[in-house]
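**Q** Listed after this line are the structures, all set down as structure tokens.
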Structure 1
Amino acid sequence: MSLSVSAVADPATGREREILTVASAHLNTMGVSVEWFSDIADTLGLTRPALYNYFADREDLQFRCYLMACDELGQRFDVAQASHEDPVDTLTGFLAINLTAAPELAVMSELAALRPEQRDAVTARQDGLVTRIAGEIRRGIDAGRIRDLDARLLARTLLGLASWPSLLSRWGSPADRTLLTRGVHSFLLRGLATRPAEAAPLPERLAPLAPVRPDLFSRADISAARRESVLIAASALFNTRGIGATRVDDVAERLGLSKRIVYHHVGQKQDLVDACVERAYRYSAALMSAAEAFEGPRIQALTTAIRDIVLANSDPAACIMVPYVGYGQVGAAEQAAVRGHVARMIGGYRTLITAGIAEGSLRPIDVEAVLLALPGLFCWSANAPDQSADDVASRAELLASIAARGILA
């Protein structure tokens with residue numbers, strides 16, 4: 001039976017809402033998983049059969065989590081609109097509510113795991129919210145308060161930033177929400193550049209993603225190249241479908257190979273996830289090193305790095321996984337490695353930004369606040385619905401521009 005938005009049940013209340021809140025947090029940690037129902041029941045002190053009194057199945061529970069997120073985001077936007085006349089104040093007020101609000105909402109990154117009619121219903125609500133936010137942005141553009149930017153793309157950027165605290169608390173550490181909000185406002189309104197003209201990203205990438213070219217007479221080279229192709233395919237699927245919603249079968253099908261080949265070159269799904277995460281941080285480290293070695297203004301190194309990350313996360317030929325929903329599916333050893341990677345990344349970009357302030361290419365800002373907030377500007381991009389080369393290039397350009405100049409006219 002086809003499911004329309006109008007046919008969706010009334011907003012959850014009481015026990016049902018409690019279940020949805022717990023399930024949303026679990027989704028943000030694990031993504032969709034086979035054990036999902038049982039884990040949520042255990043957290044709530046319920047039996048698994050008791051959950052079926054509220055939800056038909058796993059997809060229904062995920063669907064209702066996503067609908068609750070859409071509805072709550074809409075209500076938060078209502079509050080921001082009712083509280084402010086100025087469109088810029090409305091947008092920053094909406095972000096402030098989301099950056100400080102609890103409990104957390106589900107990050108809607110695994111639509112592919114839903115049934116088609118459910119997916120269509122959630123997408124319709126998401127699009128409706130994007131349209132409302134874009135309308136407020138256009139009002140700001142018409143009033144001369146906001147730069148003439150792509151309003152729908154900026155609206156999706158704001159929704160990506162609104163989801164960032166839930167992801168940061170898993171891949172990084174629980175953040176001071178006041179500090180995080182200050183960091184977002186630091187770059188969102190006025191940008192980071194003292195002189196925006198020198199902040200345009202370089203024409204070329206700082207750390208190009210060179211394809212593996214094996215020696216056809218070397219068995220080891222051929223094996224390494226095939227392993228790399230598996231990781232590229234898995235990274236692309238993890239980015240667009242979600243870790244939980246992606247099976248080894250999906251990776252094999254994308255490559256036109258059997259599952260045995262995937263198992264042979266990488267291993268089980270856990271090995272696949274861990275290898276993609278490690279590869280992602282290896283690329284991020286190479287990009288950071290290239291930014292540090294760049295001899296031009298630090299702000300240009302920073303905006304080029306942001307542009308390059310967005311491109312790399314959606315590059316079909318060499319896709320790099322973006323740390324997003326699904327941290328709980330990373331193995332314990334790799335989680336420990338991630339903590340070390342994150343610390344080194346923070347240290348490297350702290351040095352880069354501090355040097356930019358000292359040379360005068362970056363405005364005097366709260367460096368620690370910006371370090372917390374800046375990844376939220378672009379981490380959502382690889383999971384966006386539009387993934388054509390032109391769409392990705394437009395997003396990369398816009399996000400680098402926001403980091404440099406902000407959104408104010």
Structure 2
Amino acid sequence: MKFLALTAALLLSAAPSASIAAEQGAQPETTRDADALSKARAIGTKIRKVKKFYEPQFDISGLESYKPQQQVSGTIRQWGNNYIKDSGLVDVWEAEFRKHQPGIQFSDNLYSSAVGFPGLVANVADLAPMGRQALWDELKGFEREGAGGGDDGASSTELVEIVMATGSFDVRGWTYALGFFVNKDNPLASLSMEQLDGIFGARRDGGWDGLTWRTDWARGPEKNIRTWGQLGLKGKWADKPIHVYGYNAKYHFQDEIDKKVLKGSSKWNEDLRAYSNITGLKKDGSLTAGGELIMNAVAADPYGIGYTGMPFAQPGGKVLALSTGKGAPVPLTLKTVQDRSYPLLRDVYYYVKKQKGKPIDPKVKEFLRYVLSREGQAAVQADGKYLPLTPEAAKEQLAKLDAID
């Protein structure tokens with residue numbers, strides 16, 4: 001973090017829009033104020049929500065067609081992910097589902113994934129659609145509410161997590177896959193997840209697996225990777241330090257890397273240079289994402305490596321193929337995200353609250369079965385942002401639903 005102020009100053013002066021403003025004799029007025037960021041984000045979202053980024057191209061014929069197991073009625077209350085509302089995807093799902101289940105109505109409060117768990121905990125939501133996986137604090141709050149303050153602390157409720165779609169390849173806002181980028185002149189082509197842990201992580205005593213602290217995930221400082229020579233690079237690269245760039249700790253992107261790379265430890269490289277969103281650099285008033293600043297830094301630093309998504313890829317950087325230690329490294333492409341072979345794809349979820357020992361509300365289960373069906377995933381594909389589940393992934397989620405009853 002000691003280089004953050006200097007790096008931020010350099011990046012702002014190098015930003016294209018900032019240069020344009022400078023040529024006109026004025027420096028851009030930038031801010032990270034929450035209200036300003038929200039307004040700037042809305043400008044970009046309005047454009048993207050009506051755009052189809054991918055034409056239908058994935059074979060979903062292997063998914064099961066929706067056939068009601070029973071007729072249901074009542075109102076399904078949804079709190080959470082705004083992006084399924086912004087694009088109109090949820091409207092299609094609801095309208096098509098009602099053709100099969102005319103006794104169903106919907107009440108939606110879809111403003112942000114951040115409202116999903118409050119809705120479940122307060123018993124005002126039946127479903128919490130979320131564009132990211134639940135955070136530790138959300139899981140803990142759910143657990144404690146379910147305990148009801150009882151003397152023995154045991155929870156009477158449990159959480160069901162269903163993957164409803166695969167996140168996008170490169171659409172801002174729509175849960176794009178994460179990648180690791182190096183400078184274009186770096187000869188490295190791929191990394192393993194273990195190597196990424198060595199680069200971005202640090203010594204740890206354990207890590208969180210959901211709400212369980214696992215000491216078997218501990219590792220020592222000898223596994224830290226701090227020079228390019230430790231990754232096998234030779235010549236002038238061998239003794240050069242690795243400069244790491246990423247998001248600050250409040251961004252859910254960091255939570256994703258923490259869970260999948262750092263074993264839920266929250267132990268990061270001590271010299272991580274962290275970024276956040278900013279406004280004031282673009283003429284149209286839209287947001288300059290932290291990912292853009294990260295890529296600016298990597299493009300300017302021959303010894304840099306950072307994580308973000310393909311929406312922010314630029315000629316000065318290149319994305320690395322990744323491996324889990326089994327098989328060949330997998331490149332980050334539209335195909336490898338949709339077929340779920342890329343290690344750092346991101347999922348889109350539905351969360352459900354249920355009483356222990358009791359089945360899921362039948363109307364909720366029927367709707368989830370529809371979303372996971374061929375018809376439901378065809379709507380995902382037609383919307384052109386999130387990606388449809390593979391038949392194998394959809395079957396796995398349906399099996400999870402069926403196993404609960």
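Nothing in this text is a laboratory measurement; each read-out follows from the coordinates by a stated rule. Since the model is a prediction, treat every value here as computed from it, not as a measurement. Cβ atoms are built from the backbone, for glycine too; each structure is taken alone.
**Q** Thinking of 1, 2, which structure, once log10 I(q)/I(0) by the Debye sum over Cα atoms at q = 0.11, 0.15, 0.19 Å⁻¹, for residues 109-284 alone is computed, gives back -0.63, -1.03, -1.35?
**A** Details: 1: -0.75, -1.15, -1.31; 2: -0.63, -1.03, -1.35.
Clearly, the read-out refers to 2.
**Q** If semi-axes √(5λ) of the Cα gyration tensor in Å is computed to be 32, 31, 18, which of 1, 2 is the source? Each step should come with its number before you reach the end.
**A** On the way: 1: 32, 31, 18; 2: 38, 25, 21.
Only one of 1, 2 returns 32, 31, 18 for semi-axes √(5λ) of the Cα gyration tensor in Å, namely 1.
**Q** Suppose you compute helix-only ellipticity at 222 nm (-39500 (n - 2.57) for each DSSP H run of 4 or more, over all residues; to 500) for every structure in 1, 2: which one lands on -9500?
**A** It traces back to 2.
**Q** For mean count of other Cβ atoms within 10 Å over residues 61-68, which of 1, 2 scores largest?
**A** 1
**Q** Starting from the value 20.1: which structure in 1, 2 was mean count of other Cβ atoms within 10 Å over residues 165-172 calculated from?
**A** 1
**Q** Given a value of 0.35 for FRET efficiency 1/(1 + (r/R0)^6) of positions 45 and 373 (r between Cβ atoms, R0 = 25 Å, to 0.05), calculated from one of 1, 2, which structure does it belong to?
**A** Working: 1: 0.10; 2: 0.35.
The correct label is 2.
**Q** Taking distance in nm of label points 7 Å out along Cα→Cβ at positions 317 and 357 as the quantity of interest, name the structure among 1, 2 where it is greatest.
**A** Numbers: 1: 3.9; 2: 5.2.
Biggest value here belongs to 2.
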